[in-house]
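S.K.: Listed after this line are the structures, all set down as structure tokens.
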Structure I
Amino acid sequence: MTLGINGLGRMGRTILRLALQRGHTIKILNDIAKWDILCYLINFDTTHGNLLNYECVMVDNNGEQVLRFLSINEAYQTQPLIRVSNFANTQHIDCSDVDVMIESSGKFLDSDTLTHYLTNGAKKVILSAPARDNMPTFVLGVNAHDYKGEKIISNASCTTNCIAPICYILDKHYCIEHAVMTTIHSYTNDQNLLDNAHRFEKRRSRSAPNNIIPTSTGAALGLKRVLPNMEGKIHGQSLRVPVADVSMADLSFYIREEVSLDSLHQLLESYAKDSMAGILSLDTKERVSSDFLGSSYSSVIAQDLSIKIGKLVKLMSWYDNETGYANRILDMAELIDTFD
């Protein structure tokens with residue numbers, strides 16, 4: 001499978017690194033930043049460590065600057081030359097020979113702007129964020145079986161990918177009547193290192209490494225797009241906390257059918273071993289956030305933190321909001337690439 005990526009921020013670079021380890025061929029990378037700096041950031045990452053098996057280098061190709069990933073492990077082949085560009089909009093990005101174009105800049109969130117990728121040569125497009133329009137939205141393990149070959153899709157958000165498998169299971173077996181979700185989320189590039197005016201939100205103006213910052217989340221809206229029957233049943237909010245990566249979803253459900261925690265955990269485990277293998281997992285070792293750094297799962301339920309009071313059930317689930325989500329982006333890309 002050949003890939004292109006627009007936006008080499010935290011998510012774009014994580015997707016790129018994982019795509020290389022999976023053996024996919026990269027055709028085009030676009031970002032408005034300087035490529036010598038981006039090349040450096042691809043090689044070295046404070047959170048995830050050095051790039052594995054490759055070294056990213058800039059190469060002069062007949063007067064044109066291109067990127068190459070040189071193999072430093074005999075088990076991996078040096079990648080072909082990769083086109084790079086610095087366009088600020090989608091209509092000029094060369095997507096020729098690209099099977100799946102991944103939009104991860106955070107700037108282009110509707111079908112109209114992403115259609116340019118198809119016009120410029122890409123066969124399919126995945127948005128690595130919730131869409132602002134009615135773009136088809138899919139979450140693996142939940143509704144990906146409904147994919148019918150759509151050219152442009154959203155993969156929802158990292159938090160929606162965490163909570164959707166849990167909501168799907170509980171609603172299917174016990175009928176969710178109401179739910180509240182709080183994501184205890186690592187800080188992101190949208191926040192400030194030191195206090196500084198934010199574009200639209202007062203609390204996000206405050207220093208991310210020094211505060212717990214209440215803010216909004218689009219995860220509940222994204223959930224309704226993949227599980228329409230959750231419309232009007234769930235509300236969500238976010239607490240941004242001073243960690244660089246790994247988050248936790250705190251979910252409280254009021255369900256119609258009362259169930260014991262043992263039975264609920266057994267049900268969740270059965271899904272984790274079957275239709276949601278590699279997506280959902282349960283933790284019984286009382287781990288903390290840093291233990292899940294690099295986790296490829298969408299959702300890891302902390303079993304010892306589950307609570308039940310009558311028909312009220314509380315579940316808490318870990319997720320690496322970078323690596324886990326990047327793995328789902330690539331899984332989805334591999335899925336849609338099999339459709340004509």
Structure II
Amino acid sequence: MFSLTDLRIPIIAAPMAGGASTPELVRSITEGGGLAFLAAGYKHPDAMARQITDVKQGSRRPYGVNVFVPAPPMTDRSGVDAYRLELEATAVEHGVELPPTRVSDDDWFSDKVALLIEYRVPVVSFTFGLPPAAAVDGLHAVDACVIATVTSLPEAALAAARGVDVLCVQGPEAGGHRATFTTIEEPETTPLPELVSAVRRLSRLPLIAAGGIHSSAGITALLARGADAVQLGTAFLRTVESGAQRAHKDALVDPRFDHTVVTRAFSGRPARGLRNAFIAAHDATAPRAYPQVHHLTSGLRADAGRRGDADGLALWAGTGFRSALDAPASVVLARLWQGTRGRRIESA
């Protein structure tokens with residue numbers, strides 16, 4: 001089974017759903033000595049399988065795939081219906097047809113787990129909750145390392161009890177979706193360094209620290225806190241291999257977008273991104289309904305992407321977004337690690 005200690009560089013490229021986490025990015029990071037994830041969220045299982053095959057054909061290094069744990073079916077659609085009415089004017093303006101509301105959507109979870117087992121993917125991580133025990137057992141049967149993403153001490157305790165191999169501890173500084181186990185709850189606000197220390201006291205499982213990490217100094221500090229590796233997403237968004245839209249990449253250095261906020265406006269789940277016009281208009285009224293809001297806004301976001309309109313996109317970004325470099329991913333990886341003097345640090 002894969003172990004974080006197998007990594008020459010304990011830096012992980014986070015899974016970024018929506019297109020940023022390409023096979024090319026995964027190969028660049030893994031060949032450079034780190035670990036990287038494909039993002040299976042929102043992808044059809046066939047598309048996920050094609051990306052896995054692409055990675056395997058181009059590299060023999062360990063890699064990972066991240067899967068979203070599905071939310072329970074929606075029981076009250078009134079908030080989503082009201083939000084639909086609010087978005088209708090924008091949709092008409094841009095010639096976008098809002099899709100029907102889905103009461104439930106499991107994102108092909110069982111099919112994806114079956115494929116991960118069939119393809120013997122070496123590292124599998126889960127976000128938005130815990131995989132069923134049967135899924136953990138099935139992955140362990142093919143020697144996969146199973147990772148649970150947690151945002152609090154109670155979540156960490158539940159994940160450890162489920163039998164996962166590694167905890168990915170996500171702090172509030174993280175870009176994109178907070179990985180809370182439920183859609184309704186407000187996410188933990190404990191800063192990442194303190195959260196890592198607290199989880200380290202709770203569990204002996206290997207830990208990955210994630211959230212707003214953008215510098216060698218930050219990496220060094222988190223390794224000293226007890227993390228066995230660090231996971232960065234925004235730091236790789238502007239890289240050559242990233243599949244993020246050009247408008248998203250450009251917004252990370254655009255002085256118009258000068259800070260991040262946590263919003264439910266695009267998906268119904270708390271997620272950190274650059275504050276833009278869409279968030280300003282809809283943050284206060286977005287319902288706590290995921291993935292219903294994600295699907296509702298999908299056409300609007302796609303249209304904004306085609307027009308290169310950053311004010312209509314979900315510009316997911318962590319708090320250290322200004323440090324993201326336009327360079328090959330392998331160069332970004334090497335610079336981050338060289339700045340730590342290239343050595344692992346004993347926990348304090």
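S.K.: To which of I, II does the computed value -11000 (helix-only ellipticity at 222 nm (-39500 (n - 2.57) for each DSSP H run of 4 or more, over all residues; to 500)) belong?
M.R.: Attributed to the structure labelled II.
S.K.: Which structure, out of I, II, was distance in nm of label points 7 Å out along Cα→Cβ at positions 96 and 312 calculated from, if the result is 6.2?
M.R.: Label of the source structure: I.
S.K.: One of I, II was used to compute distance in nm of label points 7 Å out along Cα→Cβ at positions 88 and 104, and the answer was 2.9. Which one was it?
M.R.: II
S.K.: Could I ask something else about it? Of the structures labelled I, II, which one yields 3.2 when distance in nm of label points 7 Å out along Cα→Cβ at positions 112 and 168 is computed from its coordinates?
M.R.: Answer by label: I.
S.K.: Taking 15 as the value of relative contact order in percent (Cα under 8 Å, 6 or more apart) derived from one of the structures shown (I, II), identify that structure.
M.R.: Going label by label, the one that fits is I.
S.K.: Kindly point out which one of I, II the value 1.09 was derived from, the read-out being Rg/Rh (Cα atoms, Kirkwood Rh), for residues 176-231 alone.
M.R.: I
S.K.: Using distance in nm of label points 7 Å out along Cα→Cβ at positions 56 and 296, single out the structure from I, II with the greatest value.
M.R.: II
S.K.: Further question on the same structure: Out of I, II, which has the highest value for Cα Rg over 2.2 N^0.38 Å?
M.R.: The maximum falls on structure I.
Rule-based calculations on the coordinates, nothing more; no lab input. Since the structure is predicted, the reported quantities are computational estimates derived from the model, not experimental observations. Cβ atoms are built from the backbone, for glycine too; each structure is taken alone.
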